[in-house]
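Participant: So, here come the structures, one by one.
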Structure I
Amino acid sequence: MEIRRAVAEDVPAIVAMLADDPLGAEREQPGAPAYAEAFAEIDADPRQFLAVAVADTEVVGTLQLTFIPGLSRLGATRAQIEAVRVRSDQRGGGLGRRLCEWAIDTARERGAAMVQLTTDASREDAHRFYERLGFAASHVGMKLPLR
């Protein structure tokens with residue numbers, strides 16, 4: 001298995017994974033042109049890394065790693081992990097762990113002071129998964145939908 005930067009041709013497989021759960025099924029629309037536009041914006045931003053895990057030429061996992069510079073913590077950069085997904089037929093084999101460990105190692109290599117993530121409050125299995133990786137639920141996340 002290889003972890004690499006996503007290319008435009010990977011977008012349909014990524015979106016399919018985003019849509020393949022109860023939450024994603026309600027908010028994603030595979031095939032919508034907005035995904036190509038969003039990918040182009042992500043790909044052009046040097047603080048973004050949309051990663052895919054590839055096995056036998058097929059995209060089987062993904063996550064987005066964002067580097068956020070800040071003034072707090074003596075000007076520390078934070079790395080934000082978002083949208084971790086593993087294709088349903090590949091779950092349970094350690095691929096999610098490998099993706100997250102890759103993201104943590106990449107954040108460390110780029111000088112980030114911490115890695116953070118959010119996960120929906122309803123995703124109890126994901127909470128346990130991230131806790132096993134060493135993440136702690138140290139803050140309360142809040143969101144305000146704008147559309």
Structure II
Amino acid sequence: MQSKAETVEAYLEELAEDRRNQISQVREVILQHLPKGMEENMNWGMISYEIPLSVFPNTYNKKPLMYAALASQKNHMAVYLSGIYCDPQLQKEFEEAYRASGKKMDIGKSCVRFKKVDDLPLDVIGKAISALTLEQFISLQKEKRTK
């Protein structure tokens with residue numbers, strides 16, 4: 001379910017009230033932990049947390065580099081964590097902390113799926129969002145390109 005909304009507010013408004021409330025709770029955690037210099041926008045039909053092109057213009061698709069994202073899909077909601085999935089150690093620590101939370105893990109390629117916000121260990125999500133600075137994330141991306 002890709003949204004055509006152009007603003008985060010419009011995206012949230014088009015969601016059913018229950019989904020809007022749950023996405024809004026996760027969004028607040030992301031915004032509280034989002035590294036300095038990253039911006040919240042609508043991109044790829046979801047709420048995207050990204051490196052502005054003014055900071056890092058050399059992307060493969062000429063779009064801002066996505067660090068994280070939040071979306072309401074047809075059968076679930078998802079938090080995309082590109083930041084931790086570009087570093088094997090961060091990914092390992094995230095998955096260990098998730099398991100230790102006692103919450104059921106439903107993880108895909110760079111995303112965590114959930115049916116309701118109570119399924120998510122929000123503290124673990126917050127820690128994953130704050131795991132890298134803007135500069136560290138850019139450095140990891142540059143490193144991946146040279147391999």
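Read-outs throughout are calculated quantities, based only on the coordinates presented, and are distinct from any laboratory measurement. Since the structure is predicted, the reported quantities are computational estimates derived from the model, not experimental observations. Cβ atoms are built from the backbone, for glycine too; each structure is taken alone.
Participant: Kindly point out which one of I, II the value 22.9 was derived from, the read-out being mean count of other Cβ atoms within 10 Å over residues 65-72.
Facilitator: Working through the options, I get structure II.
Participant: Work out relative contact order in percent (Cα under 8 Å, 6 or more apart) for each of structures I, II, then name the structure with the largest result.
Facilitator: On the way: I: 18; II: 24.
Top value of relative contact order in percent (Cα under 8 Å, 6 or more apart) goes to structure II.
Participant: Compare distance in nm of label points 7 Å out along Cα→Cβ at positions 33 and 97 across structures I, II and report the one with the greatest value.
Facilitator: Values: I: 4.4; II: 0.5.
With respect to distance in nm of label points 7 Å out along Cα→Cβ at positions 33 and 97, the highest-scoring structure among I, II is I.
Participant: Distance in nm of label points 7 Å out along Cα→Cβ at positions 25 and 49 computed as 1.7: which structure among I, II?
Facilitator: It must be structure II, since only it matches.
Participant: If you don't mind, another one. For which of the structures I, II does the calculation of distance in nm of label points 7 Å out along Cα→Cβ at positions 105 and 137 return 3.0?
Facilitator: Corresponding structure: I.
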